[in-house]
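See the structures that follow.
FYI, it's all coordinate maths here, none of it is from the lab. The shown structure was predicted, so the numbers you read here are calculated from the model rather than taken from an experiment. Cβ atoms are built from the backbone, for glycine too; each structure is taken alone.
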Structure I
Amino acid sequence: MKAPAPAMFRSLRRRNFRLFLSGQLVSNLGTWMQNVALVWLVLQITHSPFDVGVVSAVQFVPALLFGAYGGVVADRFPKRSLLVFTQSGLALSAATLATLDLTGVRPLWAIYGVTFISGTFGSIDMPTRQAFVSEMVGMDDLTNAVGLNSATFNLTRIGGPALGALVIDVANVGDCFALNALSYLAVIGALLAMRTDELSAVRQVAHARGQVREGLRYIRGTPRLVEALALLVVAGTLAFNFNTVLPVLAKTDFKGDASTYAFMLIAMGVGSVAGALSAARNRGPRLSVVVGAAIAMSAVMLVVAVARSLDLEVALLVLVGFFSLLYLSTTNSTCQLASAPEMRGRVMGVYSVIFTGSTPVGALLIGLVDQELGARWGFVVGGVPTLVAAVVLGVVLWRRQGPGTGSPGSHRGPAFPGRGALAVLTGRTDRHGGVQGGSER
């Protein structure tokens, strides 16, 4: 049976989360504009696909270096106040990029430097923002809130790139950076307007040595976290490099411009919104859905690699967006619900290191592949290892539990492939773990 429509949006009953989501809606619109502008600016200056990979790497190197410590900071300090600080830093970084371009002084080293600083603020912001969601909505609605937050981010992927391309065409790249800087005011205002007495109380962790190691030991002792994060290592490093592959694909393979690239991002955004809303339908994430979505995503990526028609490419990117966000939202919820409150910041810090921090390695590799072999090979190099890793994890779950066992809320998650690929991908199970007629995801 299909879940009633209000259940999909149940976390919006919380005023603080409504404020947060509204601020994110405006800010993410600016973020997507800046994403389009940044890679296009580098292509304008260098005309090198490899340099596009370099700027993506520079943006995410801080997450690799500082992401785990960002999780420690998130556990030590009040998250709302910490987010005001990080969002202000991100706004200042965007304003600096705007100043560089609008004044015509835009050396590549300066762009890399500001991008690195922005990534440093992001290395603290991401685990803090992820862990803050549970304080706004509570654990019962966490999966729903994560799904809606992902849907909001990807809803702006539809309008943000198009708006960014329009601004670049009628004005210039620097105006995209300026608009992004202004958009952070919406998040800061929403955070300041929250009612602190409606936030769930979480004990702040006192300063002590070895807290990063303590978080890693905690993860190693929690099988569900190990399994979810192990797959994320492969997918985050190799598959999620769309910002590196798509602009090159648009410019070289389809002889397009910024609008072509934006159109591809919009297609992924449409699919991503659907995938995130699908994940928001259920209260409890399942590892079988994580595995199934990863398999589907990587399989479609391989089809994208051989498609020659732009129309077909765009249609396939909708599917890539759907399965990629179903995978990410469910992985995020799995990690948060499997974590103790005092460890959640550190767990999400490691999540950030793996997903965001692995991008520098993957972006450099995929950028080099794009330059030497072509953008289509970037999808192959990302899709094949992710497909293999997901299948291996699926076999592990299958052998360990057998078909038809487990429940959506179990520690390890139900078996995969269990009752069939469609059931796994949609999460259609009854309370005993069997297949039912409607979708929970």
Structure II
Amino acid sequence: MKRQLLKRFSKQTPAAQRYLLSRTVESIEESQTIAFTARARELRRTGHDIVSMTAGEPDFPTPAHVRAAAIEAIESGFTRYTAVQGFPDLIDAVIAKFSRENGLHFTPEQIVVTTGAKQALANALLAICNIGDEVLVPAPVWGTYPALIRLAGAVPVIVPSPLQARFRPNIAGLRAAVTSRTRAIVINTPCNPTGVVYTREELEAVAALARECDLLILSDEVYEGMIFDGRTHVSVGSLPGAGDRTVTISGVSKTYAMTGWRIGFLGGPPAIAHAAAKVQSQMTSNANSIAQKAAVAALMGPRDSITTMVSEFQKRRDLAVRSLQSLPELDVVAPEGAMFCFFGVGRLFFGRTTAGAALSSSTDFVEHLLDRQDVALVPGAAFGDDACVRMSFALPSTELQEGLRRITLAVEQLR
């Protein structure tokens, strides 16, 4: 049954219907995180006891004062269109947040409130890219970046940062990849999937490269509130000489446990913000009005819930790393932030078989886990590294422990 579901979810568009689709859409894939989360959900629906460790979604409730602000917005009739760039009170709250937490100083015309951070990134790419432009992307990489770059008509240029280098950004590789068509660099700190938090020195190197080669920087900082071991988040746009060429992207989804509310935002040079708002005006218009009111309460309210959540995530990170590092077949780098372990499984590819077939890819390993132990992860191929897999530790501790137990059993089965 499980293998039938795996096949059903991986079906391609029927050949007879392909002529209906654009080449651009054909060039991108469905989000593999969403696809594997859907597989786990479908298996649960059919009666399987699945531990899903796929999605990057806090399992904590949205803070009470944020929920109350949304209810008040509904009761007061705040249910109509707002300005495309956002409700003025939320724009002011975003400006205050960027100043207070990131050392970034914007005026209202430099802010665009969006339907999640993903839309902020899409708006920015559509605003800056011409057909055939190139955009540098360090990998492992969230699979949405290459897809959105292609949708903008540009070409993603993937620059690997391998496990052997502990996934640190490959500045020399980025420099070597620059051509006359390079338009921008996309960075993500803390990083999905690796959990790497860029150091100030690494960000200074990115900023220096952007200045030397006249590039823009799109900095996705949506996980900025989830950093462990006393590290400090640094926004590249706050560094000398970087602000006028950086678009900073963030949101309330992760830090405030508001994934379903769909509020993101960007801050950047006025011309880019204006162009991003123009794109949005033809796509979705304003973000959800009620969620915007809730986001004001989140950004301007108490932070106790964040402290509690991050402390708990660090405990779960420690539990996950200890468990995975106890298995000699796995290569585990402790994440510095976000909510994922991205670990190497390549040692299991040599001579192992599962269900009579050779184990030779991250997808094979993930399907082995799902088929044999009812635990769902996301293959590293979705993030540009087919020798790794991604595991979310954003689960209640008891469920996390059960998932780790099943991963251990699945690895032992391959010995």
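With distance in nm of label points 7 Å out along Cα→Cβ at positions 71 and 375 coming out at 3.9, pick the structure among I, II it was computed from. It was calculated from structure II.
Consider the structures I, II: one of them gives -12500 for helix-only ellipticity at 222 nm (-39500 (n - 2.57) for each DSSP H run of 4 or more, over all residues; to 500) as calculated from the coordinates. Say which.
On the way: I: -25500; II: -12500.
It was calculated from structure II.
Looking across I, II, the calculation of distance in nm of label points 7 Å out along Cα→Cβ at positions 183 and 367 that yields 3.7 traces back to II. Comparing Rg/Rh (Cα atoms, Kirkwood Rh), for residues 47-174 alone across structures I, II, the highest figure comes from II. Where does the value 22 come from, among I, II, when relative contact order in percent (Cα under 8 Å, 6 or more apart) is the thing being computed? Attributed to the structure labelled II.
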